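Got some structures for you, see below.
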Structure P
Amino acid sequence: MSADFSWRDAGRTVVFRRGGVAGAVEMLRDNGVGEFELLSTERAMGDLDGAEALAKAADRIYEVASGQVPAAAAALTGALAPPSHAEEGVRVRPLVALGGGRVIDVAKAVASVSGAEVVAIPTTLSGAPMTAIHRVPEGAEERVRGMVRPSLVIADPEAMTGQPEAEMRASAMNALAHGADTLYSPMSNPVSEMTALRGAELIGSALDEDRETRDRADLALGAILCGYAIDSAGLGLHHVVCQTLVRVCGTPHAETNAAILPQALAFLAERAPEPYGRLASSLGTDVGGLAERVRELGRPEPLGELGGDEAKLSEALEAMLQRPELERVPGPSPSRADLERVVRAAW
């Protein structure tokens, strides 16, 4: 069972603690965050023990609208990052994001314009708390100061793994994909590989257990480690495919990752059998059984049943081909036919 810990790393602090949401106000103060703005959703505010105390301590509370990150961030940028603040040098309060990856990415997007620090309190297994990877607010592209990584992460394993089983498994596959997509990258390094493989091992072993006996701390730690890996080594083919399908075809984020991951791994393992053999070993199988092992862990629904617009698939494939991350894939750059085979096998 993973123990509670605090991890300080290059200007970032990760506090991994059971009951972290309930103790969040105290942890914020311990880490120098007194005044803050709270970004969350009605669901997170209503479901989590400790959310009410956070709300009372916040200077203001902003509900993150549904929809994609650029539009949701744009809806908040006027209040949290008006142009006058930049002109007048107004001090901006830290943004505390309580929610899933979309909520945290919205906070990062707004902060990329306002210059605010971001505190992430995740309620899923998203990698967003650990990365400086995000989109930016619509209409404010020219004002972006730089990409933002949360400076404080309060990782509460109970909050991160509290979704219904199917949703939680999809979120876990998103986390696993963060580690898996880094193993062949030109920016891969011993630290990113070590964290990716250890994270994968923790996720796989935790998901093998029944929900009642599952070690939720191991599962949450696996997500944190895989998030660290992708922040270090960068995105690859899997995320090119998934991010584009979500943006263009409107498929749900975590479920798209779960559906695509076995197909992406089957494709990548043919081109990079050595690193994916190590991933397979971390998951208790061999490289030939890797895709089926991941399918067993994620139990994905077909993409075609998730409400995406199949009529926009051609547009999505063309958009994928424009992504420079495809150049990181070993061998010839993936063709449109390669990408379509991966997507159609999951559809």
Structure Q
Amino acid sequence: MLKSVITGSGHYLPERVIDGSYFNDAVFYDENGNKIEKSNEEIVKKFVEITEIERRRYVTDDLLNSDIGAKAAQQAIEEAGIDPETIDYVIAASNFGEVTQNGLANFMPSVSARIKSKLGIKNRKCVNYDMIFGCPGWVEGMILANDLIQAKRAKTILVVGTETLSRVVDIYDRDRLIFADGAGAVILQAKENTEEGFITSSTICDNDAELDYLSNGCSLNPEVGPERLFIRMRGRKIYEYALKNVPDAIKDTISQAGLGIDDIDKILIHQANAKMDHAIIHRLFKLYGKEYREEIAPMTIQEFGNSSVATVPTMYDLIKKDKMQGHSFKKGGYVAMASVGAGMNINCLIYKNE
């Protein structure tokens, strides 16, 4: 039986570590355009209580989104031990493409084309494909890659999630404390006669009333013109939506694989907000009538922030390479990878480790 198998992985964490003191001189406004009079120390403290995000990573000024994506991809290629010229597809997930240093989204040429170029791949039949799917983009890229392999349209696919969200946040918005930069990548290859690999997946797209829960909008500071658009988030709506829908979506995918929650070794869930992630996994276990096992769902958001499409592949690579204290993959264990984000979109895949 043909399986899609991860043969190499990599990640890039920016060198700049940003803690709460970075925001000491910030001026914040509320959703009504009024200046918030609370001290920044109080704002940061409350933010940490809600999200658990103590630190986050920002890229240095000399790096672009495709640069860090290529760095993660190069690690994955080297670990897989493949000739880059044999890659059939480069799938790159992001939200804003190649963000310029002054914060403008740039999708031409695509991030995937830029990464292919920076990797030095000359193969004209290697197709570049950008996955614009919100925070679930990398997981959806994996789902697409598996579909291409199962359809025998590809044998080797590079799937990258790369993000420089620090450049697209409104400096007057408290939500800027959530977002971070980073990149993760894997090589997915077709393998015969193996138990290891991609088992199943599912995707849900709610694009009606939920469409603007995460979107672009003008600065909260009324003195800033409408020329620039920034991430705008309706946090309460997202929280309620995620808690209502994500646990069921993960459970349905696990059931689709013919498994139960006790069969799952790890759940790598998008690191959006620690409070929300804990609540999602707690509710998932409740659906099975069981107690939440915290060790099943690793958390990186406290140190790395929310790097959107990069969070799940980064976690996978850290655990695989024994670089995440207290976590390892069980031999032959099943891993669920899940995400929720702009759209609103939810997806989940089940993968069996070697």
Structure R
Amino acid sequence: MNDILIIGGGIAGISAAAQLSTIGKVTLLEAETSLGYHASGRSAAAYIGDYGNETVRALNQASEGFLRHQDGGVLSPLGMMILENGERVPEFLDEISSFKMYEMSPTEAQEFCPIIDLSHVQRVGYQKDVFHLDADLMMQRFRKSALSNGSNILTGATVTDIQFRSGKWHVHERANTHSTDILVNAAGAWADQIARLAGVHPKGLQPFRRSIARVPAPGDHDVSTWPFLHATGEPWWAKPDAGKWIISPSEADPMDPFDAYADDMVIAEGLARYEPFVTEPINRVETTWAGLRTFAPDRSLIVGRDADNPQFVWAAGQGGYGFQTCFAVSQLLAELLDDQAPTLDNSTVTALSPSRFA
């Protein structure tokens, strides 16, 4: 049984720990004092099966059964609407086709979300099969599973040095050095930095900031049954969240890895784009936050053994899809490291392979 060390305690790392602990002895290192501190703790917490490119959608679909049914599932009804004001109709039609939506009248849409402004919104696309995703519950379940299989999870463990000697990785953090057969890089926005530290060729991963503002429920409505909303081209999105209403400027500003925070001007610009579509003005912002969505150059995840050193394994580039793809990704990691035939089709496995950047 191999020793496996995972760097990163977000959804990629903790789901990998849960699956890989069935085939090896797992240690997980997280630099922060808690799991899921960065992108995973700042997720929009929604499952949109038709989100992402073809490879991402294959992972979404391969994970959906687990998300729906395992231990009672983590999904609950949400739905999604795209609102169009008449300025970008061709793009609107492309989007509703891509998301497999049907078109309804704005008046019909107002029955789902009463704040839609009929004087501004001219066309609406709707899809039922979009869901709230309980991100906290997923993190807790994967952590519990990993621990029950004997995993060692260490927080506050910032990796400062990585060496490959005599067929093993030697990973230094604090006053400790961990020796391991397999090193799994699930470090999110820091994944390329970890690769460089290990002497492995980075893959061109780029973090992008995405901000969110939480506001009171518009007009004191019960928003619990309202759908996920966005306008054509996604200049903003909004959704219910624990009795409140969250709105994102939907920006994608490239950043170096850091503890992201929302930019007040970016938030203000996003809210200004949102307000014409609704009848309720925003009178108060309760809180704001931001996370980093990290993408590979081709917007597909990077999953598998590195071409230069197969004992270095990638689980990176989740972008905004980490929670809804994590089961299929962690299952693939376990299959690859256990020399089993992948459940995913060959074209998807190839599209995820780190070797595509060699």
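Quick note: the coordinates plus some simple rules give every number you see, no bench work behind them. Here the structure is a predicted model, which means the values were calculated and not measured. Cβ atoms are built from the backbone, for glycine too; each structure is taken alone.
Which one of P, Q, R has mean count of other Cβ atoms within 10 Å over residues 141-148, as calculated from the coordinates, equal to 17.5? Comparing all candidates, it corresponds to R. From P, Q, R, which structure was FRET efficiency 1/(1 + (r/R0)^6) of positions 29 and 117 (r between Cβ atoms, R0 = 41 Å, to 0.05) = 0.55 calculated on? The value was obtained from structure Q.
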